[in-house]
Structure 1
Amino acid sequence: MGETSQGRAIIILGASRERRKFSNKAIRAYREIGWTVYPVHPHEKEIEGIACYAKIEEVPGPASTLSLYVPPQVGIELVTAAPAKGVKEVFVNPGAASPELVERIRELGMNPIEACSILAMGKTPADFDE
């Protein structure tokens with residue numbers, strides 16, 4: 001689960017159209033290495049030419065990974081939908097972490113990773129500066 005016909009898939013929660021934002025850089029970084037990317041933002045229809053979904057439940061396929069770019073209290077609420085999509089690991093990016101969020105991720109049976117998801121795949125956010 002979490003694999004697609006094209007390889008691995010990731011949900012970017014808190015995706016942004018603004019290219020200077022780390023969530024946008026993550027979309028571009030994961031797409032560049034061949035992952036299927038599912039941006040999630042409640043008010044966007046498309047980001048970087050990719051369909052954007054209002055909530056995790058609307059993502060059309062499975063994803064092995066979730067990358068959080070939302071405040072901890074928002075993450076605690078929204079992360080509950082991730083296991084149903086096959087998410088096994090959750091990147092809790094800088095600024096998105098709290099002990100309660102990390103504990104909630106564990107309670108839901110997923111592995112929390114408190115790190116920048118862009119750095120974790122061998123890129124840097126600066127690689128995606130304009």
Structure 2
Amino acid sequence: MMMFLWTALSGWMATLLFGAGASLPYLIRSAQRATASYPVRLRPHYWLGFVIPAVAFVHAWLPMSAGHMGGFNKTGLLLATAALFAMLWQIGLGMSLRYADGPTRAKARPLHFWTMVAIAGLVATHIVLNRA
């Protein structure tokens with residue numbers, strides 16, 4: 001029972017952190033009083049970009065280490081695994097975007113956005129398929 005609670009808590013924590021991390025750049029951009037540069041203002045977004053996959057990994061590791069994966073929807077688990085790998089891709093993309101400018105930045109931002117949309121879709125489908 002405790003394993004289920006920790007797994008559920010870590011999953012919902014990762015989901016809420018993902019929502020916060022995805023919305024931060026838009027909230028920061030809409031702020032009128034910007035005293036610091038954009039990369040400095042985005043530091044919480046950068047940190048969440050590393051924390052979210054770590055929490056998602058813990059969420060996956062808890063039931064796997066206990067051997068409780070047999071009763072779950074296999075497609076949902078596969079989609080969750082794809083989401084975790086997409087999060088790692090997103091970290092690399094975000095790191096390259098952090099210091100990019102000009103045409104490089106213009107190309108990377110839409111890819112970063114659409115990767116976020118794909119991760120959100122994968123996570124949402126995982127939640128629907130594997131809810132307890």
Structure 3
Amino acid sequence: MIVEEFDLQQVTSSILMVASLAFVLSAVVTMRRKGRTGYERKDPTLFAFERTTVLVDSGIFQFVRHPMYSSLLLLAWGIMMRRIEIDLFLVACAATISGVMAACIEERENLSYFGEPYKRYAMKTKKFIPFII
């Protein structure tokens with residue numbers, strides 16, 4: 001059995017992975033409670049709980065617009081920090097690029113569906129990391 005050192009790298013990795021879990025759980029719970037899903041959103045690319053008919057801007061969504069993508073990014077970089085290798089670095093980079101691209105697509109969809117309220121919401125919240133990005 002290999003025992004890893006308790007160092008800043010491992011602590012950082014753990015923090016990122018725990019934050020990843022917190023982001024996704026908070027997002028799912030908030031969307032289920034506040035989103036009021038409806039059949040008028042017939043987009044087959046959305047999960048049932050994502051078919052919200054009300055703009056969700058509370059819970060974690062008051063700080064970031066894309067907490068589920070944030071969760072994936074935090075997880076990818078957390079795994080990479082656990083054991084820094086070129087392959088894991090490339091996977092984390094690919095996850096970041098994919099997450100950013102998916103968020104851009106979702107931004108257009110949300111702007112189209114929610115209109116001006118979403119535009120105002122986007123101006124006051126960050127995309128991925130509260131108070132930063």
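Laboratory data are not the source of any read-out in this text; all were calculated from the coordinates shown. In this text the structure is predicted, and so the values were computed from the model without any measurement. Cβ atoms are built from the backbone, for glycine too; each structure is taken alone.
If helix-only ellipticity at 222 nm (-39500 (n - 2.57) for each DSSP H run of 4 or more, over all residues; to 500) comes out at -21000 when worked out from the coordinates, which of 1, 2, 3 was used? Label of the originating structure: 3. The maximum of volume of the Cα convex hull per residue in Å³ over structures 1, 2, 3, that is, the highest value, falls on 3. Which structure, out of 1, 2, 3, was distance in nm of label points 7 Å out along Cα→Cβ at positions 90 and 122 derived from, given a value of 2.8? Label of the source structure: 1.
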